Structure 1
Amino acid sequence: MNTKLNHVNDWVQLAQKSNWSVTALAKLCRVSVRTLERHFVQTSNLKPKAWMAEMRQKQALELLRDGSSVKETAAWLGYSHNTHFSREFKKVWGFSPSQTHLQGHKAMVKYERA
């Protein structure tokens, strides 16, 4: 499948610009949601929503490690409520965002194994 999507290099930036919405990302890329899904499954074995969730959590971990507060991180990643961000973060990483500084670099192992 040779489409214009094969030439996109800045997926994370586009995901941020679309506020982590698959529908908005498809619009930015000027393709249908279904075309975007086929592209992602073919290139990463993930649906766009799963890929976005993974990228969002990786960015959250990096921002927190770099010293951003939980509130700043949640806002930067487009969460409307800090509690929703904190709940999702803990579900993915196994510890709360406020404990990130205590966890060192162990947390990235979860996504590096996949």
Structure 2
Amino acid sequence: MQNKPYNSPVFSLYKSYNILPIPQLHMQQILLFVHRYVYYRHLLPAVFVKYFQENQTVYSHNTRNRTNLHLYGVNFIFGKKCMKLKGAALWNDLPTSIKSIASFNKFKKIL
């Protein structure tokens, strides 16, 4: 690939092709799905209409995290890997300045 030596670091290949490593690409796709859910829910299939919940719909009291997505408690490792929990956790970890970008293309570029 790119006439590089056999033992060249994989990171340099990612950088020269201007792509993300697989784990970061996976996180990016999850965050893009959550962004679509938050801002363009009407474009998603009907099964995803109530996929995530904001904390303010679960709790009656005001907290500083009321606009974050609700994280459900799970007891198994499999549950921690599910899209519903992983997507909510990744979204909640984003800075508010990035979460507030409504334009899909701009969000993707900044992400």
Structure 3
Amino acid sequence: MIYKENMDNECIPLCDAINKFKGITTTESCCGHGNRPFNIWFKTKRLSRLPKLLFYFDSCHSGIAGWDVIVTTDCSIAPVSFRVQSKSMGERAYKQANKIAELMIKALEE
């Protein structure tokens, strides 16, 4: 996938995987640059689209603990968006993100 803005290379595989889910679109990302958690923001107009995506952030299904999906808005009461955030940082987070992306792609291709 081609993104309009400059992106942290570490975010591209997971953003690509998330964007393959019908009705889900990533809007922002940041790999944390080794000092902060890995984050990807996304949106959907239908909550019914979320379970298939969220399945892979559950450690029972991915084998990777510590990835949370958070519902957000802002002080102007903007429409709800979602953020997936790692508890890990740096190389560990990048490897985990890639593993989750691989699981998502594999499942979507089956």
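Since every read-out is calculated from the coordinates, none of them should be taken as a lab result. In this text the structure is predicted, and so the values were computed from the model without any measurement.
For which of 1, 2, 3 does Rg/Rh (Cα atoms, Kirkwood Rh), calculated from the coordinates, equal 1.08?
Going label by label, the one that fits is 2.
Out of 1, 2, 3, which structure matches 30 when relative contact order in percent (Cα under 8 Å, 6 or more apart) is calculated?
Computing relative contact order in percent (Cα under 8 Å, 6 or more apart) on every structure in 1, 2, 3 gives 30 only for 3.
For the read-out helix-only ellipticity at 222 nm (-39500 (n - 2.57) for each DSSP H run of 4 or more, over all residues; to 500), a value of -13500 was computed from one structure; give its label from 1, 2, 3.
2
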